[in-house]
Structure P
Amino acid sequence: MPDTLLAKNKKAWFDYEVLEKLEAGIMLSGAEVKSAKAGRVQLKGSHVTIEGGRAWLEKAHISPYDFARGQEYNPNRRRQLLLHKKELLHLAGLLNEKGIALVPLELYLKKQLIKLSIGVCRGKKKYDKRHDLKKKAMQKEVAQSLKSSLREG
């Protein structure tokens, strides 16, 4: 359970059907930790790959920390994820299936450690997305009508 949510990949929930969730640690530099704790992280468009027996977070943007000293910094660099060997083997096996992707869902603090929630996902079809939008609009409409009826009564 996350203590403090630092970043959420809202687009992933819209574009993908989440089949399974895993928690992973992430290796960050000191300046990246400070920047992440300030909430300057963008997970949209990022993904997880497995190469050489290691998991990597690709294309996640962590803005440079304002007070970091002089070193050159790449905000979109690859970052290693910390997973158990069994979890890595399990994920590698799932990636061999057609249509399966590993997508970062949330970055959060858990007992002062920065953790990444990874989703084993399958892409949604266009009609599934339309169905979700319709369902969301209906829920919003029901909530508004309940709110207005409570005001009148």
Structure Q
Amino acid sequence: MTLLDPPPVTPHKSRAIPFTIAAVVIAAMVTFYFVFRYYPEKKAAERFFDTLVAGNTDQAYQLWKPGPSYTKKDFLADWGPEGYYGPVKSYEILKTSSPRGANAVDVRIAVSPYSPMPDASDAEKSRKTKIVSVWVVMSDKSLSFPP
């Protein structure tokens, strides 16, 4: 090697691209988990409320999967056309969450006797909108009121 010879070239490969790809994949997985973790329970609640909106209380009662102490009469007193939450003409799922250690998902829903769901600026109709919490059991997708 002489003084005029160039120094040997050492390869400097950048590791930024693999680390960036790994970070993006991990961020996408975490986002996907938090967006879809309660998806089956949310769909069970949507199916129940779609049935109520259609006016089919018999099928809604079957989707509720009630225990022996919650009779059809009790169900209609809550969800029927003359019930406490009824008539259900529109709904909006507000939030889904699960308390630590629980085997159910708490689905908070705004229920309205008007179709479509009234805007917040319409005070007259918004006053009749009720917020209800419904628990969806993870194992069999049965519904109940929170304890």
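Read-outs throughout are calculated quantities, based only on the coordinates presented, and are distinct from any laboratory measurement. Model, not experiment: these values are computed from the prediction. Cβ atoms are built from the backbone, for glycine too; each structure is taken alone.
Here are the numbers for the structure shown:
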item	result
Value 18, calculated as relative contact order in percent (Cα under 8 Å, 6 or more apart), assigned to which of P, Q	Q
Origin of the value 20.0, where mean count of other Cβ atoms within 10 Å over residues 45-52 was derived from one of P, Q	Q
Parent structure of the calculated result 16.6, given that mean projected area of the Cα convex hull in nm² is the read-out and P, Q the choices	Q
Answer label among P, Q for the case where distance in nm of label points 7 Å out along Cα→Cβ at positions 13 and 53, calculated from the coordinates, equals 3.7	P
Structure responsible for 0.00, with FRET efficiency 1/(1 + (r/R0)^6) of positions 5 and 93 (r between Cβ atoms, R0 = 25 Å, to 0.05) calculated and labels P, Q on offer	Q
Distance in nm of label points 7 Å out along Cα→Cβ at positions 37 and 85 - highest-scoring structure of P, Q	P
Which of P, Q yields 0.50 [FRET efficiency 1/(1 + (r/R0)^6) of positions 21 and 77 (r between Cβ atoms, R0 = 25 Å, to 0.05), calculated]	P
